[in-house]
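Student: Below you'll find the structures, each written out as structure tokens.
Values quoted throughout were computed directly from the atomic coordinates according to the rules given, and no laboratory measurement underlies them. This structure is a prediction, so every number in the text was calculated from the model and none was measured. Cβ atoms are built from the backbone, for glycine too; each structure is taken alone.
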Structure P
Amino acid sequence: MTPEAGERAAGAIDRLRPKLVRVAYRMLGSVHDAQDMVQEAFIRWVSADRREVRDPEAFLHRTVTRLCLDKLRSAQRERKTYEGIWLPEPTIDDEAEDDITLPLMIALERLSPLERASFLLHDIFGIPFEEISSILQREIAACRQLAARARSHIREARPRFQIEKQRALEIAQAFYDASRNGDLGALRSLLAADVSIYADGGGKRPTALEPIVGFDAAMNFYAMLANAISRETSKLVRVSFVNGLPGFVSRETDGEFSTTALDIHEGRITAIYVVRNPDKLRHLH
């Protein structure tokens, strides 16, 4: 390949890189792995025979998706031995423009790799089933059926209520203050009766290995947390949207980062998602 052709090839993937990374991240739930898949696709694009590649975007979508499918199959085997609760790596977005929120990403974990690919490519990224058929090497009708099955599985994970962005961030700030300052009265006013807590430490940092379910259990947990934090220091780094949900980044008493995302329905917090696994927080440094 000539230097000029190499520059054109690099320019093509640079324009598409953000979209490709979004596809890969939603397939894998890992920022690091998504970037690796896109970089591998770039390498294959640069070395491809231009006479056989008429549509660079289609080539790159196909390559990234197939790489992700291979990676996802091995990742699913690894997650069977994962210690405690697995959550996706957090992404931070001040504008809350993420088209897939954290509950939906968790729901995607229950899908087969092909169901996940069909749903994401068609319903989220608007790729026609004719192209998805080529990417997945399945009949068009089969791809339609895969996407339909995916929709039926994740319908309940779709947002049921919308909350104004500024109000959502105010609740996140209030939750941080109440949970770290031991203000149990304020905390009671924020939590729903059916609230659940999910925490991912990956065996690297202490967390509950099972969900904490229910108002009383959550209040007991935060009462213990406040007692522990009173002897140390927790620092709020940033209030923002974490995987499309209001939340915050904090530096906890052990000096490590943590992210918290809040699912809020009718002004009350119904689910709390905490990522403490340092391997999933490297991109926040």
Structure Q
Amino acid sequence: MTRPNDKDKIRDHYERVSPYYYSLWGEHLHHGYWIQGNETKEQAQIQLIEHLAQAANIAPQSRILDVGCGFGGSSIYLVKRYNAIATGITISPIQVEMANQAAARQKVCADFFLMDAEEMRFEERFDVVWSIESVSHYEDVGRFFALAANLLKPGGTIAILDWFKEDDLSPKKYKSSLLPVEVGMLVQLHTIAEYESLLRLNGLNVVKREVLNEHCAKTWDFCLDIIQDKALWAIAATNGPEFVRFLRTFKAMRSAYASGHFLYGLLVAKASNLAIIEGADTQ
């Protein structure tokens, strides 16, 4: 049986539908974070980026690696807001093209490359490895964290927002509540504790952990409104079964939030100040 987060399937999916995602979500391909509750979707998406940036204590002129960069929205924001030096990677060629076009259009110095997060290699090291809603797509999460730790400068930071499952979830509840999410969204959900364990295994100290469901669940209210458009379903039908399955999963996502079995989580971890972390075996 093909795993829900099969890499080839994910790459093909984003190659087909990224332009449509851009029309639906805009430049930020992720949840929003509502504070007052009456913000626009676009404001909430910026607030999500800013919430992670504040949690990670992003310093001016930080060198940032944006892993799973999508359309480059986070990188471009961090360059503008924090005068960061940003590099983004994704496995989708069309997203690389769209991100570089966005950076040129906004006259922002950020570079985007085609690269697999589970095979990433750079000569330089980074102050921050940043990832929003990408790690749950990876087939080997442990390998990603090992490589990410090796790319950090001494004292560097890993800043993550991702999708998680509740601890100690029964097989019955998992199958009814979260398996449809995994299959439709092309992810494999781990617990927050599993990520924390992998971070510690690679010499990183977890300094912040948050569950953001209360602030982020409203994203799926917007999504359910979006799929009322019949024209969108017609577009989906011409772009393969994965896009149709993705749209059908919106209701499952909203239900998973309501059940509490799905968690939208934030993790920030720090490397030692004394030496560059060598991490676990990445061969």
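Student: Using Cα Rg over 2.2 N^0.38 Å as the calculated read-out, with 1.10 as its value, let me know the right label among P, Q.
Tutor: On the way: P: 1.10; Q: 0.95.
Computed on structure P.
Student: If distance in nm of label points 7 Å out along Cα→Cβ at positions 137 and 265 computes to 2.0, which of P, Q did it come from? Don't skip to the end; give the middle numbers.
Tutor: Working: P: 4.2; Q: 2.0.
Structure Q accounts for this read-out.
Student: Same structure again: Have a look at P, Q and say which one yields -13000 for helix-only ellipticity at 222 nm (-39500 (n - 2.57) for each DSSP H run of 4 or more, over all residues; to 500), as calculated.
Tutor: Numbers: P: -16500; Q: -13000.
Structure Q accounts for this read-out.
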